[in-house]
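For reference, the structures are reproduced in the following blocks.
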Structure I
Amino acid sequence: MFKNILLATDGSDHSRRAIDQTLKMVSPHKEEVHIDLVYVVDGETSKQDVLNYGDSHTATKKRKEKFLDVIKYVESAGVSTKFLMLHGDPAEEMIEYANQEDYDCVVIGSRGRNKWQTLILGSVSHKLVKYVQSPVIVVK
């Protein structure tokens, strides 16, 4: 059974499905499980947020507010959670963080890119499957 889970979220429908599936998976043992929700702010998003909100402090505050509902949703399912915000390339940051910590598994939603997009752009989920040292669950 997975007790310590890293769950990638970005506010998208894909990550919402990953959250729902993870909560179903751990439901029978929810009081024994801890989920770290992780959001990675890439450089372009960071710049855009600062332009929208005026400064980096306000941008960080707004990003955290964006995920309050997700945190409450996980907690309402009876699962202990913590929210982490990392900065950089999403795949690289999640791989490094997951491999530094002691997670039983990592869960990420699939964006559903076509084969051409995946070939050219790569995918965060594919990189996690390839480089994270613990099991990775990709939710479609």
Structure II
Amino acid sequence: MAFIIKQKVLFKHCDPAGIVFYPRYFEMINDVVEMFFSDVLQRPFEELLKNGGLPTAEISTRFHSPSRHGDCLQILLEPRHLGHSSMGVVVIAMCNSEERFTSSLTLVNVDSGGKSCKWDDAIREKITSMLSPGMEKMQ
């Protein structure tokens, strides 16, 4: 099961040629992760950051096609695997039926000292319910 947001490409996202400057895609990726934790897992970042955080340990992105000022993107986030303290997700941006970028991320749940720590049961249960059959689940 995927979480989807809409993002209109604004002037602030674009370079002088009117296409999205690639670092802005990483901001959009972080935005969808933050909204996923708030809207789906009921754990807003402002709550998570009080006792630790959720750094991105790894990210790999492929840019398929440029996005232009005014485009409306649908950005999809889907959990792919769940570990003791990590979660792998895929983020895909589409405009109409055209892929704009695909990104794979590994997020790590950390405590206030920056050490990885296990997901609490409520988050683990919600993420597990979103994993598609055949997706990797690690305890």
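Quick note: the coordinates plus some simple rules give every number you see, no bench work behind them. Just so we're clear, the structure is a prediction, and the values are computed from it rather than from any experiment. Cβ atoms are built from the backbone, for glycine too; each structure is taken alone.
As an exercise: relative contact order in percent (Cα under 8 Å, 6 or more apart), calculated from one structure in I, II, equals 34. Which structure is it?
The read-out comes from structure I.
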>> With mean projected area of the Cα convex hull in nm², for residues 45-124 alone coming out at 6.4, pick the structure among I, II it was computed from.
In response: II
> If you work out mean count of other Cβ atoms within 10 Å over residues 5-12 for I, II, which one comes out largest?
Replying inline: I
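Distance in nm of label points 7 Å out along Cα→Cβ at positions 29 and 69 was computed and gave 3.2; which structure, I, II, did it come from?
I
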>> Of the structures labelled I, II, one was used to calculate helix-only ellipticity at 222 nm (-39500 (n - 2.57) for each DSSP H run of 4 or more, over all residues; to 500), giving -15000. Name it.
In response: I
>> If distance in nm of label points 7 Å out along Cα→Cβ at positions 21 and 53 computes to 3.0, which of I, II did it come from?
In response: I
